[in-house]
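Colleague: Right after this note come the structures.
All of the numbers you see were taken from the coordinates with simple rules; none came from a lab. Remember, it's a predicted structure, so these values are computed and weren't measured experimentally. Cβ atoms are built from the backbone, for glycine too; each structure is taken alone.
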Structure I
Amino acid sequence: MQDDSNRSRGATLLRRPTKATRRSSRARRAGARIAGLSVADSETVLSQEQVLERLGLAGDEFAEGIFARCGVKTRHLDLSPDFLSRTLQGRAQQIEQDLMERSIAAVDRLGIDPARIGTVLSASLYSLGGPTLAHRLVDHYAMDPTTDKYHLTGVGCASGVPLMRLAGQALRDHPEKYALIVAAESMSGILTRTCSSENRAKVIGSAIFGDGCAATVLSAEPHAGAPVIAASQVHQIPGSLGAVRLELTGEEGYLHLARELPDLAGEELGDLIDTFLSHERVSREQIDHWIVHPGGRRIIENVRDALELDDEQLASSWNALASHGNVGTPSIFYVLKEVIDRRQPEPGERGLMVTVGPGVTVGLALLDW
């Protein structure tokens with residue numbers, strides 16, 4: 001969990017509207033709003049040099065080159081000797097406990113009344129069994145027994161947009177309630193030692209992935225300062241299923257990323273975004289804040305080039321990648337929080353979320369402040 005200095009800035013957006021903003025909100029667009037957002041990380045922060053050492057890759061020329069060039073500087077990971085000595089199955093109980101603790105920390109920072117939550121959506125890259133994280137959160141906070149609860153697995157880095165789409169649908173059934181999203185990831189759980197860079201795909205994954213947890217609450221109420229999800233869409237690129245896949249055996253695991261993944265993600269992105277925005281009568285030039293998945297250096301660069309952006313427009317993605325790595329399922333929420341905290345969007349401004357994950361699936365969400 002974070003220390004007190006991080007806790008004080010752990011949640012953003014959720015605030016009581018003033019009389020003035022309540023009056024102005026009547027003219028604002030109706031829909032699901034991101035009314036609160038927080039993140040929670042483990043206390044352990046490792047440099048790239050420390051990760052190389054603990055995974056047995058120090059001194060390997062290929063690995064050291066990848067680690068140095070990938071855009072990551074530090075990550076939250078559990079790579080203690082005891083943890084690394086266990087099989088993937090032997091780590092499951094600790095991972096479940098860690099994910100639950102970080103999820104509770106993130107939800108607590110939202111400062112919401114659990115009695116007002118009507119739906120809980122939890123997600124992680126892979127399932128550790130049941131009961132799910134959503135079930136355990138409902139039990140921990142003694143929520144109403146009729147609270148809807150769902151857990152998504154396998155969607156990974158593309159999870160942000162479909163989670164918000166599902167939460168928005170839930171709000172239509174329970175407009176007086178909140179929909180809670182908890183995205184929690186333990187990439188430590190699939191990292192294993194290696195003595196060489198023979199498996200280059202494994203080395204690349206070892207260079208960029210980190211642990212993370214984010215919680216966000218959606219509301220149908222017209223919160224001032226909280227962005228409305230004006231439109232969203234997911235697009236699966238045909239014939240790309242093998243580009244991102246989780247490889248697990250009894251003793252070893254890694255997330256395989258095909259070399260052509262960044263090119264696949266960027267190839268049709270310009271046309272895809274233009275078509276998506278045109279339905280909302282918005283152009284790329286009218287986007288004030290670009291909220292792009294920090295999947296790795298080449299992912300950000302390919303999205304940048306495909307959309308004719310510059311690095312300053314993607315500074316929040318670069319910062320999230322540098323300080324956390326690619327944290328999988330909650331990644332886009334880390335970037336969104338960075339945008340809100342650093343750029344402080346003003347009423348009337350727009351943001352576009354772009355997620356890239358297994359499938360290969362591209363998620364798009366237009367935010368209106």
Structure II
Amino acid sequence: MAARTGRQKKGKKAKYRVGVIASGRIAREHARGWQECEHTEIVAIGDSHPEALKVFGDDFDISNRYLDYREMLDKENLDIVSVCSWDPMHAEMTIAAAARRPRAILCEKPMAVSLGEGEAMIIACQRNNVKLAIGHQRRFYSAWEEARRMVQEGEIGRPIRLWSATRAGMMNTGTHCIDFQQWVLGNARAKWVMGAVERQSDHYTFGHRVEDRCVGIIGYDDDCEGVIENEMNARYEVGATIYGADGIIEVNDNNLRYMSATSGGWQTFAPREAERQGYGRAHVDQAYGIVDWIEGKVEDYRGQAQYGFAALEVMMAVYESARCHERVHLPLQTRANPLDVAVETGVIPVTRPGRWDERAFLVRGEGMSWVK
């Protein structure tokens with residue numbers, strides 16, 4: 001996807017000061033959201049790489065630039081902080097930001113790389129009275145909203161099975177698939193998970209261990225089950241087929257079609273025109289949603305941390321099921337990353353040695369990873 005850049009709107013009188021930590025591809029999407037929201041202004045950027053800092057600052061017309069993000073947090077009196085770093089740094093940076101007590105923090109997905117880290121992030125924000133959001137911005141897609149409405153209003157009858165697949169890893173795009181299932185089911189929490197993991201190579205992404213591929217079955221209330229497949233086939237970008245007692249809904253990213261007892265065959269739902277390319281308005285709507293949450297206009301913000309934590313718990317449960325060779329009941333008790341434990345104890349041994357990070361191409365300079 002081509003990088004999007006933009007200048008702050010002239011004459012804009014923003015209420016809230018935003019600081020962005022890290023300046024990669026997803027930071028550009030966060031920045032576009034904050035810039036196009038009339039209530040927010042990006043006043044500072046923090047990144048430890050001088051070249052990355054300069055390019056991002058120039059592209060988005062941000063004059064306050066910091067090589068130490070903690071210095072930015074201390075000096076800028078921020079209302080909102082966007083955490084856009086690689087996954088293993090999410091917890092550290094969110095906790096540091098929470099200690100400075102902004103009004104809200106938006107942390108990119110996945111929330112963290114272990115359940116213990118996710119819990120620590122929530123605790124740090126609770127004790128400092130900071131609202132914590134996780135960047136599952138696809139919840140703002142109109143097709144996702146329509147799928148949720150149809151399910152919640154019973155248009156396909158009782159949901160029986162949800163099947164999701166993505167050609168990316170579970171801790172990458174796969175987290176959106178789990179989040180989609182929970183979203184359309186009314187923010188349902190999983191009751192149990194059964195998972196299988198293949199990891200023959202020493203595979204990393206964004207600086208942490210991941211599977212080569214995996215599958216999982218998720219048990220929800222009313223004997224509804226969700227299936228997730230990661231890097232098994234390429235049918236979906238992000239989405240699911242939802243099988244109900246009286247119909248079917250198929251969602252692929254921001255496209256939706258359905259068939260019900262009264263539809264007269266397959267029907268197609270058209271997303272809003274502004275959403276037709278890339279993420280469309282999702283990051284902008286996410287920014288407005290966080291502002292509404294700050295101002296008390298919504299109490300149950302759709303991207304709040306408890307929902308991001310629920311998706312993280314399912315991912316960790318897939319790893320835990322593979323490690324323990326059993327169905328895992330939730331809430332999950334293992335706070336460490338079960339995949340790390342399984343690899344380090346030889347339960348899931350590396351048979352094709354040689355660490356490789358699939359996102360190494362994003363690293364500037366001589367390094368092959370930002371996280372050691």
Structure III
Amino acid sequence: MQSIISVNLPQQSYEIVISPGGIDHLGAWMTGIQTSSLNLGHKVLLVSNPSIFQHYGDRATTALRQYDLEVASCILPDGEQHKTLATLEQIYDAALKNRLERSSTFVALGGGVIGDMTGFAAATWLRGVNVVQVPTSLLAMVDAAIGGKTGVNHPQGKNLIGAFHQPRLVLIDPQVLQTLPVREFRAAMAEVIKYGVIWDADLFQQLEQSVSLSQPQALDLQLLQEILTRSCQAKAHVVSKDEKEAGLRAILNYGHTIGHAIESLTGYATVNHGEAVAIGMVAAGKIAVEMGLWQTAECDRQRILIEKAGLPTRIPAGVDLDAILTSLQSDKKVKAGQVRFVLPTQLGTAIVTDQVSSGLIRMVLEQISAD
């Protein structure tokens with residue numbers, strides 16, 4: 001059971017490979033045994049975190065060395081709070097120590113934090129080297145590893161420092177999800193639900209029909225493959241149409257506007273990315289209903305599906321609503337001082353608008369606040 005999805009871009013197209021047991025064939029994919037030659041060089045820097053490396057580091061390293069690749073590793077501390085310029089220097093130090101060249105490749109083995117930092121390091125080391133994404137979390141598989149967005153956080157906001165740098169290959173091994181903590185799996189379902197709301201109504205309905213969405217063991221393997229494939233197809237299609245977020249790609253930020261503010265204000269610790277996006281989608285859905293863009297019934301279906309995935313639908317107690325409004329002004333998506341929101345108009349369709357008033361935002365925030 002294997003899927004291959006092409007991301008077609010003018011400068012550099014690449015493939016997303018969804019293959020159970022794929023980590024054990026990483027070297028084969030990279031060296032072109034199973035696909036056309038990618039010319040990824042001889043030296044590889046494998047970047048990961050302690051827990052992921054403990055589970056999969058040896059397998060990935062063995063798979064690379066089987067094809068005579070020279071492998072060095074760089075193990076970074078785990079967690080969004082470490083997604084900083086200071087941590088990034090550890091990748092640069094490892095690249096320098098191991099004499100990685102312009103023809104060399106960074107391999108990101110981990111979740112979205114590892115993928116974002118490794119991608120940004122690859123974009124900036126020697127003004128750009130190859131990067132291969134091997135995502136190990138559902139969130140990274142369906143979102144962060146695809147599309148070339150890389151970066152680190154600033155104390156004042158998420159991903160404010162970054163670059164577009166497309167991977168040469170994305171290799172997804174669904175089997176690694178069996179060791180993913182339940183909370184992280186649930187968080188990723190927010191991004192999957194997002195695709196259903198903004199792009200793929202059939203996916204949304206499939207999720208509704210599933211008995212449970214709250215842990216990987218509860219999902220039928222066929223459904224998991226379908227979730228991964230359809231989510232990756234949605235992301236690939238949008239990225240292919242709009243690589244650098246000049247237009248259509250902005251819809252992928254559904255739920256992220258308020259979500260990023262909540263993440264930032266809780267120090268990237270209390271609420272994780274997917275949980276924040278879930279709350280942001282609830283808020284955006286309510287804004288869309290209040291503006292007459294979306295039906296209440298569909299907004300309720302979204303909330304029920306979010307709850308089915310074990311995700312929060314309310315802003316955590318203690319988060320200052322005025323601080324959220326202030327934080328929105330520093331969001332990357334602000335244009336000419338106006339906050340841009342992605343709002344659904346029906347399941348499978350969304351628009352981007354800057355016509356949401358501060359008063360309406362505050363009213364909705366009050367409605368979904370746990371205080």
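Colleague: I have 122 for volume of the Cα convex hull per residue in Å³, for residues 119-286 alone, calculated from one of the structures I, II, III. Which structure is it?
Modeller: Values: I: 163; II: 140; III: 122.
The correct label is III.
Colleague: Same structure, new question: Comparing FRET efficiency 1/(1 + (r/R0)^6) of positions 39 and 207 (r between Cβ atoms, R0 = 30 Å, to 0.05) across I, II, III, which structure shows the greatest value?
Modeller: Ranking I, II, III on FRET efficiency 1/(1 + (r/R0)^6) of positions 39 and 207 (r between Cβ atoms, R0 = 30 Å, to 0.05), first place is I.
Colleague: In addition: Out of I, II, III, which one gives 0.05 for FRET efficiency 1/(1 + (r/R0)^6) of positions 71 and 343 (r between Cβ atoms, R0 = 30 Å, to 0.05) as computed from the coordinates?
Modeller: Here the read-out was taken from III.
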